[in-house]
Structure formats: structure tokens, C-alpha cells
Structure P
Amino acid sequence: MVYQADPHRYQTMDYRRCGDSGIKLPAISLGLWHNFGDETLVETSRQLLHRAFDLGITHFDLANNYGPPPGSAERNFGRILQEDFLPWRDELIISTKAGYTMWEGPYGDWGSRKYLVSSLDQSLKRMGLDYVDIFYHHRPDPETPLKETMRALDHIVRQGKALYIGLSNYPAEQARQAIEILEDLGTPCLIHQPKYSMFERWVEADLLDLLQEKGVGSIAFSPLAGGMLTDRYLDGIPADSRAASGSRFLNADQLTDSKLERVRQLNDIALSRGQKLSQMALAWVLRDNKITSVLIGASKTSQIEDAVGMLMNSQFTVQECEAIEAILQQGE
């Protein structure tokens, strides 16, 4: 059956201005880090993308190394895009990144002009696109001069291969330098993508204030702390869970008794709000408008539905904020 997008898809999603730009992003964006590579059935990935768009999620976030194997998420997304989403291409924000290892030799990693331009060319071919909406440098390069990396990003926009530029995983001082170089080049930075959740709050020290000062948007990845901020671990570590599998993204050592107790206390507050813990965790990241969008992963359409359902109760009382903060401040 030919896919037909839900005609009511824009009625319930919250769209937020991305910094000082003309772009608005959905409060919930879909990341294709997992469950879109060759180890996942294409039809499963297709169902996730259909459901996301039907719920008003217009932003699909990729990277050159997403899979597994690297490159396969872009290739599979490109297939679904060509088969199902071409009539709605202009309603989508499609992003990709380069900055991690993609091929052998000295030119397949980090932040050189050679790597970034070549990588984006490969990404466009895999997805069957003439351009992406946002192209990110995925992580700072300790050896390549920052001006070279930023000039490469500026060059990519001027080539018409990306409409906007983003940064990911940049600490505040490097982000400031990069943003100011891009300003001087005439290609302003649209957005920064940091890791941020109730359990990882480094961005609050100075990065978020910097982004607001510079008019740069922000999109938080891993807002559920690798799955810790869900109801998955309320009763311990299930044998079939990510933490039990030895995943490098979440392991049993991270789920200390103290951390699990905090998760249970947070869950009690979520229940008092009529929410799942995962919904409250997403709402918390979005609580003060310093974050433009939260980036979720999903293996089931119900997880996307839960995330979007958070928008029905995304505000916090002063008392709730204080209770949450008291839990988060408890020591290990």
C-alpha cells in the first residue's frame, strides 16, 4: 500500500524556533542511531518513520557512521525516503554528520576539509539526496585547526550540499570559537547537539547560556540516559535489557543501587503527574526553552507515541522542580 501521511500531523506537535534562525524544529525529533541499520528489518524502520511523521515529527537525524554497519542507516533511510517520502521532502528536516571513523587511512576520520567534504558526498549518494538540511561536525578534532574545519562547513553550504551547519559534542569554549569563526565566514551555526539528561548535566554550566547568547539552537541527544530514565530498570536489571547485554552505551556498572533508587523516586513523581518516567524525563530537558528539541531513539512505534504524548503535560510546578532537583542532587 502506498504511504499517505496523516492529514492531521501538524495539529498536536509543538514546533520551537531554532535559535535566531527561520527554522522551527519539532519538540521531539527522531534519531536513526539504532534500529535503521542492516541488522533491523527495513519494514520495521519504515513503520517507525511513518509513525513519527504522522505524529508531526519532521526532523530525522542521521550520521555517516550510523548503522550498524556504518553507512547502512543512511542507505536504508534513503531507500524509504525514495519509496515513501518524496512527496513530503520539503516538509522534512534531514540532518547528517561526519567526525567519527568511516574508512581506512588518514582521511576517513575527524575534521579535515578532505574528510568532511568527501563524507558528505558519500552520505548524499547513500540517501539519494542533492542536499541535507543540516550538516554537523560530529566531534571536535584535537589536531586539525578549527578554522579549517569551519571553512569546510562554510564551503559545503556555499556548494548547496547543506542548508545549515551544526556542531555536536563541542564543549563551551570550543563551541564559542567555532561559532564566531562561522559568523565571520558568513555561515552562522544553526544548532548544537550535546548529550543532556537528568543524569548528565554538563551543558548547564555554560554551554546553554553561550548558545542563547549567540542565537544558536540546541537539540539534546540521549535524554533518557541510555534507557535509565524509563520504567525498564525500576525492579533491577532485566536479563534481556541493554544494560545486561554489555552495551557500551549502558552497562550494569552504571546502574548502582543509589542510581536505581533515584530512578524509582523520579518515577514516583512522574506517576503523580500522570506520566511515564520517560515522558517526564523528556519534558524536564525541554522545561525552560533553552533546548529546542529532544532527540529520541525508538525500536517500537509505541515509544514514539509515548514521547509525543509527553506534550500533553510538559509543564512543571515549582514544587515539582524542587523535588526533582533534590533527588538528582543525592550523592552516589
Structure Q
Amino acid sequence: MFKQTAAIGADIGRFTIRVAVVNFGGDVLESQQIALDQVQSKDYIVAKLIEAVVSIRRTVAGKGINPICIGISAKGFIDHQSGIVLGPDQGIKGWKNVPLSRLINRETGLPVYVGNDANMMTIAEHRFGAAKDYTNVVFVALRTGIGGGIIINGKLYRGVNNAGGEFGQMIIDYSNEFSDKGIRGSFEYMASASALVRRYYEILSKNPGKTRKALSCKEIFELSYKKDADAVEAVGENARMVGVGLANLITIFAPEIIVLGGGMSEAKDSYIEMIRKSAFENSLENCRSEVMIERAYLGSNASLLGSACYGMIRLAGKSI
């Protein structure tokens, strides 16, 4: 497949749909985004996707670029062979068992391939980012929730029913509370961005003289850099919990590299180093002896690059 071959990558976010035209070498030739309303339905999302695809095709046509297919990154469980979003609904009315590939193909005429967002990010980091040239890779997305993907012997591992890689639901503290998914002491419940915010306010509650105001995960990180004691404690505890989750993955998979993506991975090096320390202290020596833990290279573009690349590979009849 020639490097100049290009595809459209699309990412369905909570409040935006982003699209990009990407060539096979991983270069972003054009990108756009469309804002979404707070209240959403299946028909609304499909219409906005079509609008975004039509817009970017029109833009790149003026530059002599004709994308050959569309790859779509969506949250949740995906029947990747049929391009059906199985669910959960992600707050979108009717967003279960959605034949997304067929719906977008019918309106655009292009072949359409749909994948889970964390898997698309995994593909991007493996093809173009931090895990390039590695054969056995674990990708972990640290954000409001925790997701991930697995590359084994150079191929994406999906598991039965395309359900593999749900690292966030791994149990790391069975004595703790149930998550919103009904799982006690899950990695996501204990170590995600939401967990960090919750834990910060639990620590803050022990200091009644301190002013309380609504803070984001990023703002708590910023406080920790300024040596705010409560924020430092919350971030340090979070890093240890992330490390425990990674230690389990190291001992199970013994990968060459674990790539940390998502918004939390953009914290300062000190946070990543605390994660490494915890992961290595809590895993078997033979399993951890060669593994590296690195932050992702591609940032918010990973899902766009991965979905476009995924589309081109699927169109060529190759497995991934």
C-alpha cells in the first residue's frame, strides 16, 4: 500500500466529533471537529458523523486528495467484523446495537470500519508512536475511566466477543467500594482521574479549615506541583494504585513496553516515575526485567491516526 494512500479517521467524543485525513505513513493531512449538543441520540450522532465526513472530504478534494475509506473510533464494545456498536449507550439515546458501518457507508459510499477507541489508540501507538517496532505491547488509557489494548506477537488481541483489554475492571482492592459498573475495588475505581478527584476530597475532608472548591484532576496535579500537601498525598497514592494495576499486567503479559495514554499520562515526569516504582516493586523480577513504562507519543491524535490506519489495513484485507 502506497504511503500517499489516505483515509478518514473519526473519533466520537462526549461533546465533539473529530475527523482527520491521514495517509498510510501516519501524517495528518487535514483535521476538523464538530461540537455536539449536551443531549444526544443515535440519529443525531450519525447525522453529525456524516456532516463531519462530508465536510472534510470537500476540503481535501480541493487539494487533490480522495480518501479511500473511513475508520471510526467509538467507546464501548464493538463487533468489529460487522461494524456494529454493541453498547453501553454512553449517554446517547438508542446507542446500542447500532450498525454504524452500514449507516455511514450508505450515506458516503466509502467502506467504513469501526473499532473500540482504546484499541484504535493502541494501534496508533504501535504503528507510529511510543510502541513502534515492539512486538508485545500493553496500552493503558488513564482518564476519567481506564481502558486499554493489547498487542501480542504484533497483532491486536481482542478476546472472545471482542471484549478483551478492559483493564479498568481488573480488581485491585476487593475490600473497597463497588464501581458504577458493579465491580468491587476495580482498577478504574481506584486509579482513574475520577478516583484521584474523589480521593483528594476525602483527604481534604480531614482538614476542615481548608477551602473546598470544585477542582478537576488536572488542577489537582497543578496543586501537587506547588507542594500542596493534600494534593501531593492524593497524587502519590494514585500513582501507587496505577502502578499496582500495571504490576498485574506485567506479571500476566510480560510485555516489552507498557504505553500510558489519556490525559493523566500528560502529568509531569515525577508522576510517571512514581508509577514505574510501584509497578516494578509489585511485579515478579523475571516478568519486569525488560519491560519499559513510557508515556504515549501521540496524545489526542492517537484515536484519529489509529482509526484511519485501521480502516486502510482492513480495506486491504489484512488482519490487525
Structure R
Amino acid sequence: MRRITRAEVIIVGGGLAGLSAAVYLRRALRDVLVIDEGKSMARWEPDVQNYLGFPQGVDGADLLKRGRSQAARFGTRFARDTVRWAKKCRKHFSIRGEGARYQADRLLLTTGIFHLPPDIPGLKPCLGHSMFFCKDCDGYRVQGKPLAIYGWRDEAVEYALGMLLYSHCVSIVTDGRPCRWSRKHANWLREYHIPVYRQPILDVGRKGAQLRSLKFEDGCEVEMEAIFTTRGDVFHTKLARQLGAALDDLGQILVDTDMRTSTPGLYAAGCVTPANCQMIIAAGQGATAAQALNRDLFEESLKNHQLRAFRHRQVWTRRVVPRLRKKSR
């Protein structure tokens, strides 16, 4: 039988939310284990320009490396593993990974999200350079450029309207899919003079990672210097579902203001929750979850008298009264 690795708090996911939580929990002297399979979406961002404290921008992979180093500095333990199964027992969580088994008093899920990229041949090298998922993150960097919104639903229309603040030349490409937007959204497209290209996209023109054009099935080639996708997201909530946590209609884990889920002792933070999926918001949610977890564990230690036993050991093994210095005459 494989040995079980125990921790007060286990964090599943080593992205910005998980690492931020680990820093706060270790500085609160909690025993913390981060189980990470190394697939944070931050790796996809070669130039993060809106993370506070990096005025020249920072590579997402470097940001993860810095966060991991900071968490390790305070004593966070790490396990490289993929968690397949989790169960809530009466007093702990039982977790099974591909490589080991784990047990924790509290569990924090920072398992994140996967943005579905456009299914366009030749576009992959543009990821993070001229192909983006988030207008809040990257609209600023494409100001004045001809750009495309990839999608065929109401969301694509609203995305295109929002991008007009950054560029005068915004189009929608449906890549051969039938348009599924409402009559109201169709009227907006006409009102705001946003062209729609409905043909399947066969290829792209690019120079290195810089998109130059989109090539359509009908032989038309349209100049485009950036593309934003609204194809959809996949939320990594398998463990939350196994543990009975409530999800919203999109599949995100529902949490309160302290990042607690509907399952006692289970917390969630970052892009797997309904928060706006931004790195700095994920890090902030991780810190919020960590502080709530620390309070939760402290209150439990009072309730079950663990703190009293801890203090008893201190009294018998440490000096608990400060030295008294006599006044000099």
C-alpha cells in the first residue's frame, strides 16, 4: 500500500492563485502541500503587461517561477502529480493522484481554466503575441490595428463592440459556423458597421508570431493583425463535482467572499470560480482563501482544544515569561 502524504492544507493547482495562497499559509506557519501538474494558463502569456509591479511587463512562465520560489522560501512543499480523485471523509479529505495518495484537513482548489483556441491552421505560434483570449488584458496592445473577433454567438458581437474603443477596424469571423446571435445583436452589427466574414478559414498569413492576414475558403485574404477568440472555456471542476460543491450554469465553482464552497472545508480560488479571469485577481483570491483557511483552522483548534495542548507543551518546554531586568540603583 502506498504511503499517504499528509498536510494541514493541500492546494491543488500551482498557478498564481495556488502559489499566492501557499505564501500566505506558510507565513501563517501552516503545513502546506501544493500538488501541481504544471499546466497553468499563465504559461501561455509571454508578455503580461498589467500585473502590478512589473512596469516593463513580465513573461507568464517567469511570473510562475518567481511565485514558486517565493512559496518555497517559506517552506511550502510541492508534489508534481495529477489528482484523479478526491473524497470528503468525516475529519479530512482523501486525495488520490497518479503517483501518490494524500490527506488534508482542508482543501483548496485552484485548478483553473482552459481557453479553447480557434481551430485555425497555422495560428498556434501567434498565441500570446497576436492571438489573444482577453480584451481586458490585451486590448491595449492592439490599438489602431485591424483585428478579428472569432465567434458566432451574442458574446462575439458584444466583444466586437467593446473592441471599438481600441480599434476602428474590427470584424467578426465565424469560420463557417452559422451565426447564432439574436436579432438585437444583428441590429447592433448593422448600426456600428461591423463586417462579418462567414467563410471557413483555411490558413493564416503571418511573420513569425505576428498575424498578418486570414485566408478564407473562397480565396479571399483579409488583412488582420490580431485575433481574439470567444470560442469558449473549459473549467477544471472534476474534483469539485466529486466533492459535491455547487457550480453555476457555466460550470464555475460557486464561492462566498472568503472563497468557501458549499462543501465544508473545501475552498476554491482563481479562474475556476466566477471571478474575472485575471492573473492579479487570481493571486488576490488565493490570498483571501489562505487567510480564511487560517482563521478556519485556528477556530477549530480552539473548539477541539488543540491550541490548549500546544500551549501546554510550550509551557513545559519553553520560557513563556519574559526575563525581568532589575532596576539599577
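No value in this document is a laboratory result; all are computed from the given coordinates. As the structure is a prediction and not an experimental result, all values here were calculated from the model. Cβ atoms are built from the backbone, for glycine too; each structure is taken alone.
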Comparing P, Q, R on distance in nm of label points 7 Å out along Cα→Cβ at positions 80 and 272, the highest sits with P
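Taking mean count of other Cβ atoms within 10 Å over residues 24-31 for each of P, Q, R, which is largest? Mind dumping the intermediate values first?
Working: P: 23.6; Q: 16.0; R: 18.9.
Sorting by mean count of other Cβ atoms within 10 Å over residues 24-31 in descending order puts P first.
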From P, Q, R, which structure was distance in nm of label points 7 Å out along Cα→Cβ at positions 8 and 232 = 5.1 calculated on? Q
